[in-house]
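Asks: I've put the structures underneath this note.
Nothing in this text is a laboratory measurement; each read-out follows from the coordinates by a stated rule. Being a predicted model, the structure only gives us computed values, none of them experimental. Cβ atoms are built from the backbone, for glycine too; each structure is taken alone.
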Structure P
Amino acid sequence: MGILVGVIIVLGVVGFYYFMPNKSLVLNFIKENPDKTAIKLVRNDTVLVEINPNKVMPLASTVKIIIAIEYAEQAAAGKVNPEELIEVTELDKYYVPNTDGGAHPSWLKKVENKIQDDRITIREIAKGMIAFSSNANTEWLCEKLGLENINGRLDSLGVKDHTDIYYIVSALFIGKEKFANLKNKELQAELSRMPIEEYRQAMIDIHSKLKTDST
């Protein structure tokens, strides 16, 4: 029993120091992987660090900030009513279990008291996209706001060297839809060879399928 407790304590200490924030981890990664790094650090208009500042790289959920800005602009202009109630089932169409780290279910649990007759406001949907990083909410908002408007917002914000924003949930199914018989490296190779316009069109087609019949 004593040995078991000792092992647990040791593992706990090791885990604590392994996962605790450590600036050296970031610095070492940059040194060891310069081709995988893009960073620009500015303080009070003074550039402190600049490594591959114009390198285009995947932003993951950071892209949701642009969508949130477009939502805020449309809401301020009266194009979107933040208090409009939306069926929760409309959001469910774009929820894929085990692909968002439990973000969407966690958000739904948090807003249980704000759901009225299985409906929730667009304001709460947008908040769920940012606070919980719900991909389902993101996909729905992209449909509501319009991808063309969202991508146009990049221009108005002066954001350069940024590829078009697209439906992130629908993109998960492109491999299955276009190359159903391929897996692993073969699938990766085919996806890499796809022209970007073909990729985007496939994503739009899949989004339409999810919207009408998510099964």
Structure Q
Amino acid sequence: MPSKKGFCDLGFAKIDTDRFARRGFSEAVYCPGKDRQHLKNICRQFILQKQDLLLTKLEKNIFTYLKKAIPRLKYFPKAKIAFLKAGPVIAPKGLVVVISAGTSDIAVAEEAAVTSELMGNSVTRLYDVGVAGVHRVMHHLDLIKKAKVIIVVAGMEGALASLVSGLVKSPIVAVPTSCGYGSSFQGLSALLTMLNSCSPGITVVNIDNGFGAGYFASLINK
């Protein structure tokens, strides 16, 4: 049961029931490393506490297992996110544009886009517009300039975040992905490029952390 400390102690997990009051959105559940029964018990507790339930990096077979106990749970397969809304839908705020450098980056981009949408943002997707064909992103410059915040998802060398940032006034949330050949070091190369960008106004989240990007973009948008 919840305590005056603002969390619910399940022994194997301590659910932060005070997160919504502090941040405006309930605690999210990172699924890798948790067994099925633990995840099911965590989900049930979120529902009991009338908290929004958001599960990240959730594999389809685990979702199928949870769905049997929680029929209203929804799944976004490209984003690997499951969600159950406890309260009313939040009205959209300013526009968030999610950009991916390549098609191989879409899974992480979808995690960012779906997270932003579930947090009440209006989201537009712009995929496969990387620096290997810069005319592709330039073609959509009018749309990009309308965004209040932009999420740029890129693997390989990760240069797209700097390029986009140099074209717009809005803040950029850069997401390096693990897409790339050997010397990309599973996203480390893209991460270092984004961290070393000479264009001001870029913040960088961890490799493949689409959820973190969507969350941070939503905080900016508020």
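Asks: With distance in nm of label points 7 Å out along Cα→Cβ at positions 143 and 175 as the yardstick, tell me which of P, Q scores highest.
Replies: Checked P, Q; max of distance in nm of label points 7 Å out along Cα→Cβ at positions 143 and 175 sits with P.
Asks: When FRET efficiency 1/(1 + (r/R0)^6) of positions 23 and 95 (r between Cβ atoms, R0 = 35 Å, to 0.05) is calculated for each of the structures P, Q, which structure yields the highest value?
Replies: If we compare FRET efficiency 1/(1 + (r/R0)^6) of positions 23 and 95 (r between Cβ atoms, R0 = 35 Å, to 0.05) over P, Q, the biggest value is for Q.
Asks: As an exercise: mean count of other Cβ atoms within 10 Å over residues 55-62, calculated from one structure in P, Q, equals 17.8. Which structure is it? Display every interim value, and only then the final one.
Replies: Working: P: 10.5; Q: 17.8.
The structure behind it is Q.
Asks: Here P(r) over Cα pairs in 5 Å bins from 0, in percent, for residues 31-102 alone has been calculated and equals 3, 11, 11, 15, 17, 13, 11, 10, 8, 3, so which of P, Q was it run on?
Replies: Answer by label: P.
Asks: For helix-only ellipticity at 222 nm (-39500 (n - 2.57) for each DSSP H run of 4 or more, over all residues; to 500), the calculated result is -9500, so let me know which of P, Q that is.
Replies: Numbers: P: -16500; Q: -9500.
Source structure: Q.
Asks: Looking just at mean count of other Cβ atoms within 10 Å over residues 159-166, which of the labels P, Q belongs to the structure with the highest value?
Replies: Working: P: 12.8; Q: 22.4.
Largest value of mean count of other Cβ atoms within 10 Å over residues 159-166: Q.
Asks: Among the shown structures P, Q, from which was the value 3.5 of distance in nm of label points 7 Å out along Cα→Cβ at positions 39 and 111 calculated? Walk me through the intermediate numbers first.
Replies: Numbers: P: 3.5; Q: 1.4.
Clearly, the read-out refers to P.
Asks: In terms of Kirkwood radius over Cα pairs in Å, which of structures P, Q is highest? Each step should come with its number before you reach the end.
Replies: Numbers: P: 20.4; Q: 18.1.
The maximum falls on structure P.
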